[in-house]
Structure P
Amino acid sequence: MSCVAASSTAACGLFLLVLAIMFFQSSSHAATPSIQTFDHMTTGFPLTGLHGRIDCESCHISGVFKGTPRQCRGCHARGTRISATLPPEDTVHLMSQQLECSNCHKTAGWTAAIFEHMGINSNCLRCHTAGGGGRSAPNDLVHAQLMGADCSVCHRSTRSFTSATLLDHSGITSGCEASGCHANDKARARGHASLIGCQNCHSYPSWNNVRMDHNTIGATQCRACHISGGNAMAAPADQVHISVAGSQDCSVCHTSTTTFTGGTIDHSLITTGCGVSGCHAADKATAPSHTSLNSCESCHRYPSWTSVTMNHNAVGATQCKSCHRAGGVATTAAPADALHAGIGGQDCSICHSTSTFAGARVDHAFIVTGCSTSGCHAADKASAPNHTGLNSCESCHRYPSWTSMTMNHNAIGATQCKSCHVSGGIATTVAPTDQVHANMGTKDCSACHRTTTTFTGAGVDHSTITSGCNAAGCHASDQASAPSPHVTLNSCQSCHRYPSWSNVNMNHNATGSTRCDSCHRSGGIARGAPNDSDHRNLGTRDCSACHNTRDFD
């Protein structure tokens with residue numbers, strides 16, 4: 001629309017004014033940054049903690065940005081333009097009014113304050129009291145008595161009150177309760193009102209660790225204090241203490257005033273009446289089959305209640321198994337093993353005495369037959385190797401040792417010994433793996449072992465051996481390991497005689513005119529001359545000058 005076309009000059013002027021205003025607003029908005037895209041770090045004041053959660057107008061009042069304070073007290077103080085959250089008017093803040101809030105507080109919140117106590121060594125109560133600003137002492141009995149003293153007497157850390165240092169009692173020897181810290185403690189404790197010195201019984205640092213000085217008690221009975229509801233630890237409500245609940249005092253059994261544990265009744269003076277109306281009357285009534293017995297001491301001995309010497313004379317002809325069985329009166333019953341299971345209806349007294357069950361032995365002296373047919377060892381026979389066809393244990397085994405056998409080999413006949421006496425065989429003794437047995441080849445044990453009673457002491461009968469001992473026989477390896485002249489010899493028996501290997505008859509005919517001392521010398525093959533003065537003076541003379549070839553002596 002043109003101004004010329006307007007109906008009047010006033011209308012045209014109004015139109016131009018509106019157009020100008022619209023243009024100004026459009027250009028102004030285009031130059032102003034968005035709040036969401038504005039980086040507050042560019043101002044030098046980052047918005048951390050709670051500052052980032054409040055509206056801009058809380059600090060920039062009426063849209064005024066310039067001149068906004070950057071120090072805490074510029075906003076958080078009375079009379080300021082903003083008057084944000086104000087500090088309380090307590091002692092702590094009055095003392096710190098020249099300091100910046102950020103010395104103690106963080107932007108995360110006012111309550112998470114860390115106060116720097118550097119340089120403050122006394123007068124804690126100036127702040128740490130009701131209305132003082134700092135954390136005050138609790139309203140308990142200990143702190144109520146210490147209100148005149150400073151916090152630093154006990155609390156050594158300025159970081160935390162909970163890590164308080166214990167009060168140093170080492171220098172306190174008296175006056176704990178007269179008008180001191182523990183005056184009220186004494187008044188409310190049982191039986192402590194007339195006592196003067198806490199330290200007489202209590203020791204630092206544990207209040208409960210009490211050492212009672214009984215010397216001041218005098219002739220007063222222990223039970224004056226040591227009863228239910230009394231000042232001291234009371235007797236337990238067990239059967240023993242109930243039995244002595246009459247006029248007997250604690251000191252009858254408990255002889256130490258230091259501890260109640262380890263109290264011992266001296267039973268040496270008690271010989272009768274334990275169970276009639278004494279301490280163990282109730283025990284007798286609850287024990288199995290003891291109700292008709294009047295004397296505990298006839299079976300039981302002090303100090304062990306369970307160590308019983310049972311007098312079986314009163315039992316008479318009653319079978320042991322009437323008591324000594326599972327669920328019976330006696331504590332010891334027959335075990336459920338194969339031996340006892342095979343006894344059946346037989347009584348314990350066949351093997352056991354009335355003194356002890358341990359070490360019982362079956363008397364086999366009267367048993368000569370029937371051990372395995374249907375007797376005790378029938379099951380043993382069935383499980384033993386190659387014993388199922390045998391009916392008589394006693395033909396080989398002798399009491400008391402089951403493993404000590406006298407084997408009757410008459411029933412073996414012409415069977416070779418090695419059919420049983422081999423590795424994995426039925427017999428318990430097998431040939432060892434030495435050179436002698438290895439050279440036996442297929443020969444049977446009976447070639448050397450002539451007795452069926454024992455393998456030990458066997459000897460080879462050399463009387464029939466006249467040649468071939470070493471050619472390919474048992475001593476071939478012995479010949480090879482003997483000194484060198486033996487390698488060329490084929491006949492052991494020309495020099496050696498059974499049974500002694502070292503008893504040698506040397507045939508010197510084969511040596512010819514060889515000098516004796518070529519063999520009979522120190523380090524030689526044969527026995528050398530002794531080192532005495534007679535032999536040293538012979539010089540180079542040969543042994544034959546004095547000795548013959550039969551004997552050197």
Structure Q
Amino acid sequence: MSGLLGRSDSEERILVLAPTGRDALLAAQTLRRAGLAPELVPHPAALVAAIDEGAGAVLIAEEAFSPSGVEILADSLGRQPPWSDLPLVVFAAPMERQASSARLDRLSNLLGNVTVVERPVRVATLVTAMKAALRARRRQYAARATMEALELREAQLKIADQRKDEFLAMLAHELRNPLAALSMALELIQRPGTDPIRIAHHQSTIRRQLGNLVRLVDDLLDVTRITRGTFELRRSHLDLNLLLDGAVAAVRPLLDARGIALVVTRPRHTVPLNADATRMEQVMTNLLSNAAKFTESGGSVEVSLTTLAEQAVVQVRDTGRGIPSRMTEQVFEPFVQVDAGLDRTKGGLGLGLTLVRRLVQMHGGTVTASSEGPGRGSVFEVRLPLRREPQSSPAAGARSSVDAWPPRRILLVEDSPDVRETLADFLRLLGHSVELAATGPEGAEKLLALRPDVALVDVGLPGMDGYEVARAVRARPEGRTLFLVALTGYGGPEAEATARRAGFDLHLVKPVDAARLPEILNRAPSATA
């Protein structure tokens with residue numbers, strides 16, 4: 001390669017065609033001494049072949065032209081791509097100015113970018129003419145690079161636009177499915193005389209479909225946060241073996257429902273990592289869920305955990321659809337699916353594997369996919385750096401049983417009547433007493449008057465937003481010890497930091513996980529006087 005990025009040596013060479021070998025040799029020696037790269041060609045046909053391979057400029061003696069040679073050369077130059085206008089420097093016998101000008105016009109009309117240098121020519125003049133020709137050629141290369149970059153960008157935009165359309169279609173499909181199930185289940189529950197067993201069944205459907213909706217939204221938000229660099233890991237010392245237990249438990253119902261056998265192989269010793277426990281379990285769960293989705297009933301999924309040198313190695317192997325070899329890298333790109341047809345029985349937005357790769361990379365690891373082809377299953381392998389420090393024994397869990405959690409006096413500040421009433425009913429079922437407020441000013445007033453054990457405060461309130469409520473309450477002596485929990489649709493470190501700065505003790509993302517609520521409420525200090 002030449003010193004000019006992206007160009008080969010052939011694109012910098014000067015092709016020299018002269019009627020006698022001596023003339024060509026002398027010209028080549030002169031150019032070589034000037035640091036240029038001349039190459040001799042014996043006849044016009046050879047010149048055309050060399051031009052097709054790449055050239056920076058051509059030096060040619062006028063007497064080397066024959067009518068057929070000019071025609072051959074003109075035909076070759078006429079096939080140049082749009083960016084190219086190959087410079088030709090022509091040695092010619094001296095003529096009167098008018099005749100010389102006519103000659104230049106004739107050659108330019110035939111061959112395009114022609115410069116005529118009349119004999120006798122000084123060495124400096126020849127070198128200057130050839131360097132000028134090469135500079136012009138380099139500007140053409142720059143134009144070519146720009147055109148290629150634009151063409152590549154246009155192709156990328158077309159692909160992105162196609163992906164966007166496919167994604168919106170997938171998103172509409174994925175949202176309509178759970179919404180349709182929710183709508184129908186609610187309709188059936190409300191019908192008079194519905195059997196209690198059927199009601200319980202429909203309630204299970206509602207819970208499952210709500211979980212699907214939450215998962216879709218979480219995946220979208222996670223990818224956005226990672227892409228924008230607003231995603232932070234909360235690392236701790238953990239055992240990957242225990243996280244694998246959680247992932248297997250989460251995916252087991254899906255595997256059982258599809259009649260897929262699961263084989264788990266792992267060491268008896270701990271596999272220590274310094275990682276974000278929630279995100280690592282998400283990685284394992286996504287890989288297992290992906291294997292379950294694309295493995296037919298009667299197939300199997302094998303997950304193995306081993307340690308190799310300084311790495312933990314997780315392999316998830318299935319007997320499912322497999323992956324075409326051309327797509328083993330593409331499956332990690334956002335919204336890409338191996339089978340993106342209208343028959344979307346497997347569901348999903350094509351974000352699960354994207355999250356897996358990006359989360360693994362954030363932990364300093366790698367993830368790869370391999371397959372022997374369609375219908376022959378696939379293997380996903382994750383490698384993560386082991387924690388080098390000696391593993392300390394995990395602290396004994398201090399979580400109390402649900403029955404041991406004391407009742408609390410709770411103030412719920414929420415402007416949505418549906419959310420306010422359903423959440424209040426749930427809290428009362430847990431044995432807590434609940435007071436309600438629908439606006440920011442009402443919430444601030446009741447907080448200071450009632451001084452509840454826990455205040456659940458929506459951030460988007462009329463009159464005063466939740467942050468203003470928290471700041472107003474914290475500014476009063478009687479409000480400094482209250483336990484304030486922000487309820488918001490915004491997740492991530494930035495939203496949590498905003499809530500902390502406003503005076504909240506905790507930050508919860510809607511929809512609130514009902515299973516976590518008792519534990520969250522138990523974090524509040526003892527009842528205030």
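Derivation of every value follows stated rules applied to the coordinates shown; laboratory data play no part. These numbers were taken from a predicted model, which means no experiment stands behind them. Cβ atoms are built from the backbone, for glycine too; each structure is taken alone.
Structure above, values below:
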{"quantity": "If semi-axes √(5λ) of the Cα gyration tensor in Å is computed and equals 108, 59, 37, the structure in P, Q", "calculated": "P"}
{"quantity": "Comparison of P, Q - label where Rg/Rh (Cα atoms, Kirkwood Rh), for residues 248-375 alone is highest", "calculated": "P"}
{"quantity": "Identity of the structure behind 3 (criterion: relative contact order in percent (Cα under 8 Å, 6 or more apart), calculated), options P, Q", "calculated": "P"}
{"quantity": "Origin of the value -3500, where helix-only ellipticity at 222 nm (-39500 (n - 2.57) for each DSSP H run of 4 or more, over all residues; to 500) was derived from one of P, Q", "calculated": "P"}
{"quantity": "Read-out distance in nm of label points 7 Å out along Cα→Cβ at positions 264 and 512, computed value 3.2, structure in P, Q", "calculated": "Q"}
